[in-house]
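A.B. asks: Scrolling down, you'll hit the structures one after another.
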Structure P
Amino acid sequence: MSPLEQLVPKLEAAFSGRLVSVLLYGSAAAPGQSDRFSDLNILCVLKEITPRELADGEPILRWWRELGNPSPLLMSEEEVSNSADSFPIEFRDMQQRRRVLFGPDPIADLVVHDTQYRTQVEHELRSNLLRLRQGGAGVLSDSTALLSLCVDSVSTFCVLGRHALALAGVTPADDRRRVVRQLAETIPADMAAIESLLDIRESKKTSVPAAAELFAQYLVSIGRLVVFVDGLKHG
């Protein structure tokens, strides 16, 4: 039995009647997805969340994290119903790619407004770009650290690129590489640096380009993506 198949019985036992729904969302929930680099993102909805629920769930959440998975997102039924305006990216991602593992579908009827959605996508892009610049400025002379910084961030920018496409009315692909190619065609812009980083992340490159040059190209690509999303508010 896979860890994902073990998760729901463990949650049911821990929360004893207080568990409402369990949802797998993101790239791992896409039909036919077998990408071993896809995170197993879990939304766990409970009737309420108090210190008791946190204590009861702690052993399972620790077990899940020790397997290398992101910590499940714990929300109460009320929080799910009232949080679409605060987490438009997360809920749009859930609506677009999800698999219900237990209980009713908690987000099927949620409405996410485009204005809030676009604002958060731009905010996340700008925030992550600033962090990337700040981190890179401190390790420019260390090729290994600089390359690691870029590789660690590329998945986040691919996710945000997916949402940029959706905002532009383009149906985004489920595969990261196809998303990057869609961005190159839609913006349009050179996204070769992002594809190179995906190659490195997935150990598909036999030779690694100069880290400083790749970093510079990466910054330009992300900058073009930011300008593209910013322009959508005038569309």
Structure Q
Amino acid sequence: MIRTENLNIGYRKSLLTVDDFNLKEGKLYFLIGKNGSGKSTFLKTISGQLSPISGSVFLQNKQSIEIPFGELPKTVSFVSSHFPLVDFLRVEEFIALGRSFYTSYSGRLQNIDNESINHSFSRLKIEHLRGRFTSQLSDGEKQLVAIAKALVQETPIILLDEPTAFLDYSNKILVLEMLKSIAKEMNKCIILSSHDIDMSLEMESDFLAVNFEEKFLQLIDSSANKQDLLRISFE
């Protein structure tokens, strides 16, 4: 699903060397590391927003730089840690933007589009936000709405940059369990960055850990303990 070969990432010069790995469908991966260690850079490289310094990223056996620009949003969706500034746009309209890659030039939503939008509202339990303006949402509500927009893109790969940063504990658990369930039930590969080691361990998922000292990102399976993860990524 996501494969890396001899990958170096960064801006003009290398920030991180990435281990060669193959991330599979049906799984949720936690990306962990210190602030400024390169987590966001890695996600932007995987999503095609940033070109590798060297090496290759393969998405569904296609090299990312060879995927046509118009097809990339149908392959990978990206949820930024910063909600876009869009005043006077209702929540339902914002989430519907995730279907823009599937609609005709008229932008008119079909039944299949509306079904996908309604399903995302139900899955994230945000029906009560449907008619509100995005400018009226709390930080936590904005994150849930941004995730819903990514879901309606119906991509096989979903990348999320600190999606639970502004959520309270109950909503953090809701989102993480929901994402793990979606990955398994819908055969998606989902990567999310997080600083919450304890909560990540509760999900029993594999880790992508940034070793800040060695400038190296490696895949670590779910059997890792908290002490090892802290030693690798936070010391």
Structure R
Amino acid sequence: MSALRGIRDDIAVAMERDPAARSKLEVALWYPGFHARTLHRLANALHRRGVPIVPRGIMHFVRWVTGIEIHPGATIGRRLFIDHGMGIVIGETAEIGDNVHLYQGVTLGGTSTQRIKRHPTIRNNVVIGAGAKVIGAIEVGENSRVGAGSVVVTSVPPNATIVGVPGHIVAYRDESNGAIQRLPDPEWERLNELDRKVQELHELVHHLEVHANGSGGEKVSREEH
């Protein structure tokens, strides 16, 4: 019964979060993220019971059909929504909470070759943008957002927005009133500063060229006289 309820939740969350979803039947038939999550339930149950080979075989089939690779040992909560899904990789010791939203190309990867906790823990209500890489046994706190293309290698506090390579915090969400507090972005400020310096140098070079051309013209005029 709990598996059936989970399947219903997965269909419901797809209907809520994807404006392109027209019906529950469409989600059940044609959404690869739904298929991957449904078969992962079976593979994970077999994996936890110590069944050899078969769980990996199930998820290998899922990878072949959907382009989504989830290790059968990964722990996944309720109402996971995998948007498009192609290229998603979720490692063996990854833990995903409830109401998590993953876009295509997301990697929840590991950095260790030891049989230890080596993949990320993603808490409830997290959104991870397309192509983002979350690497290592780190934690992404509740209600956080990871921007598309970011590379996150350190733990993220709750309610934060992370962007860049390596990922850094650019905003916090105030849970008391929902307001977004923007933080200074040192990388962006540095780029703006460099851009200003380049413009100043360009203007200086232009000024020197004009001055040099003017002086040369005056010298030629004197020699002709």
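Read the figures in this text as sums done on the coordinates, not as results from a lab. Source: prediction; values computed, not measured. Cβ atoms are built from the backbone, for glycine too; each structure is taken alone.
A.B. asks: When volume of the Cα convex hull per residue in Å³ is compared over structures P, Q, R, which one is greatest?
C.D. replies: With respect to volume of the Cα convex hull per residue in Å³, the highest-scoring structure among P, Q, R is R.
A.B. asks: For which of P, Q, R does helix-only ellipticity at 222 nm (-39500 (n - 2.57) for each DSSP H run of 4 or more, over all residues; to 500), calculated from the coordinates, equal -9000?
C.D. replies: This figure was derived from Q.
A.B. asks: Here FRET efficiency 1/(1 + (r/R0)^6) of positions 88 and 200 (r between Cβ atoms, R0 = 35 Å, to 0.05) has been calculated and equals 0.65, so which of P, Q, R was it run on?
C.D. replies: The read-out comes from structure P.
A.B. asks: For relative contact order in percent (Cα under 8 Å, 6 or more apart), which of the structures P, Q, R scores highest?
C.D. replies: Comparing P, Q, R by relative contact order in percent (Cα under 8 Å, 6 or more apart), the maximum is at Q.
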